[in-house]
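J.: For reference, the structures are reproduced in the following blocks.
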Structure 1
């Protein structure tokens, strides 16, 4: 084992010992550290002043109780989290996730990824993440409002437009952001519109914010395909999920000439050989909060499957847009066998290590989440700009800004990969480019 290998193994061993029982966080750190080996060989000064050890340790971890009363007057207690991971580039920025799977390890993995994702946008935002193990599914509007108000009653003291600016994530959409913003405004006694992003359009929100993560994933995919002599026009695309990210990824892919041949939710998956009726899907998922089986009941040419996997479909492009570790080694093999040439992550870390290694071995072009799904946080930062200037931009202007940012992210990842003799490895390129910007800022600001 080389000296660099031993050094990196030492960093990872410390992470394992200090953060026991947090496998998602371990996975995220391991991927980045593997990329950094070639950085440390070329630029060993990045190991100075405990930089990598500091980078893997959050600046602040906040855990709090969230008591609330359900519609039957029972007291419920959930756990809330906010991990403020790194502020070297700007105020902490990252979403809030409400889902029963949420724990500290998941929030730390998401916050760690957010550091590099935010760095890649080129905008002055640091990395953070938060959420709760509360499940909004099946809860009434009143219960969700009471939970959000209780959650913000504790969180408000740790956030602010120059300190930490949360947004939405899984389980947190415009409704939840609205309830939290209302409670924040009540507690601080001022309309500090820059404290949350994903707000309603009439009270400080930004056009394109809802669409941004899905659109951005497709823009990145389009850049990746064009760089390799292909195009979305005429391509067949699989999209896992049917939430906000997946829906708008489907919409933009079809606008650019692709046919979406399948999508899914936790109840099953839908085969759509003739494409997806986006308006019907939005009605089912956004307005009725229904399941994908309802979509099939109301359209023709679509088939609902409870068994098997959406990754068994034949396609040119796969966009995993649901949740972490949804695409494993067996799924990756099925995709490769069925002709997929491009994979871009719309969700955070949806592909397992085994899946990624297979894609690498088979020369599949792979866009990692920290690059491919950075459109959401980029547009959140654009919302912050509008809030700071008391301005409101048009849809087309904001969408053009988003497309430019995603094009830059792809070019940065591609060029950095080439610089380190790993041409075409966008994971290496994204990890190194995101790391170097944050690392340079941390070294410039001293040991803090």
Structure 2
């Protein structure tokens, strides 16, 4: 795991401050109190800070947190310099929030009474909660309606395509696309919401929210130390995911490198595919266990492939059953497996969602699918095209939102997100 994407760092919490004082650590407590007053540090236990800076952006191979708030923005800025100013302001705010500090010099309650606070305040007294904020650029940042909006059209990556409309898609415009993407993940849902809310506040006059999505309960593991989670169909999800420890697979299937000169600003970055997938849970809940396992290709209890073994046993797609292979060729496992996709892997980092009910009383619930990959043309489009047509699970799903974003590499102190693109 890259240092900047591992959980670590942190500082003295308020509770720790007073404990130190009570134990005779008066000097330590006084020094920490001064640092808190100067930096407006929120309560942060040791090891709950993920550094913003590093070779790659945090929030990709970082051990997946349990809560997510993602938003896409449409730029209203009229000039290139205004976009750069926004990215500078966002970077400064992201550094503060991921470190467990309020945004701005005066934070949520230290400024003038006759001016709006510099921080919205709902994360006061909360931990940094392993907050990560990951940024991405949509195709329309580079070109929209044939216009070179901000002088970067010549640097549009060839792989940043308009995703095709897949069979069965029912995409809603207000859940699709966007010039900029922000994904905040944290152990505390309020910390994640606080991050996106503050970035939206900072963007006023330069960008506005196009869509946003809350997520809970990760649907994949990104570290070998994590247990494979379950999705809203009750099955383990992401068993074959790329892990942070898989350096060779990350270099081959996730991180962009060796780009032509016009696209070199993205080297060290990646692409993020985001799909809002509504799951017809009411129909699924009336489906027999036998049918559910046939559709998925795995057992519901242990997550083992139907060909036998345990969760991590390699599936045997040729092993015969009574009526053909034990693992159906149209099962989700078979169609998504690297063996049937030219050896292609993706780093999945999605979340469950539940957004109330529709006018028929059905749950609007499902998965906010997120995958990081080196090239969507080879790593996502062929697989999704096949699954949309042949996946037995397709009748239980409806894709209602979609986005593809170029995710710039990480930065060092003093830089801003996406700086190589505008340099």
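What follows is calculated from the coordinates using simple rules that are stated; it is not laboratory data. Note that this is a predicted model, so its numbers are computed, not measured. Cβ atoms are built from the backbone, for glycine too; each structure is taken alone.
J.: Given a computed value of 23.9 for mean count of other Cβ atoms within 10 Å over residues 97-104, which structure among 1, 2 does it belong to?
T.: 2
J.: Continuing with this model, one more query. When distance in nm of label points 7 Å out along Cα→Cβ at positions 305 and 329 is computed for each of 1, 2, which one produces 2.3?
T.: The structure behind it is 1.
J.: For relative contact order in percent (Cα under 8 Å, 6 or more apart), find whichever of 1, 2 sits highest and give me its label.
T.: Checked 1, 2; max of relative contact order in percent (Cα under 8 Å, 6 or more apart) sits with 2.
J.: Here's another thing I want to ask about it. Starting from the value 12.8: which structure in 1, 2 was mean projected area of the Cα convex hull in nm², for residues 105-240 alone calculated from?
T.: 2
J.: Same structure, new question: Taking mean count of other Cβ atoms within 10 Å over residues 65-72 as the quantity of interest, name the structure among 1, 2 where it is greatest.
T.: When mean count of other Cβ atoms within 10 Å over residues 65-72 is calculated for 1, 2, structure 2 comes out on top.
J.: Tell me which structure, out of 1, 2, gives -14500 once helix-only ellipticity at 222 nm (-39500 (n - 2.57) for each DSSP H run of 4 or more, over all residues; to 500) is calculated.
T.: Answer by label: 1.
J.: If you work out distance in nm of label points 7 Å out along Cα→Cβ at positions 81 and 113 for 1, 2, which one comes out largest?
T.: Between 1, 2, the highest calculated value is found for 2.
J.: So semi-axes √(5λ) of the Cα gyration tensor in Å, for residues 193-288 alone, computed for just one structure, reads 25, 19, 10; which one of 1, 2 is that?
T.: The correct label is 1.
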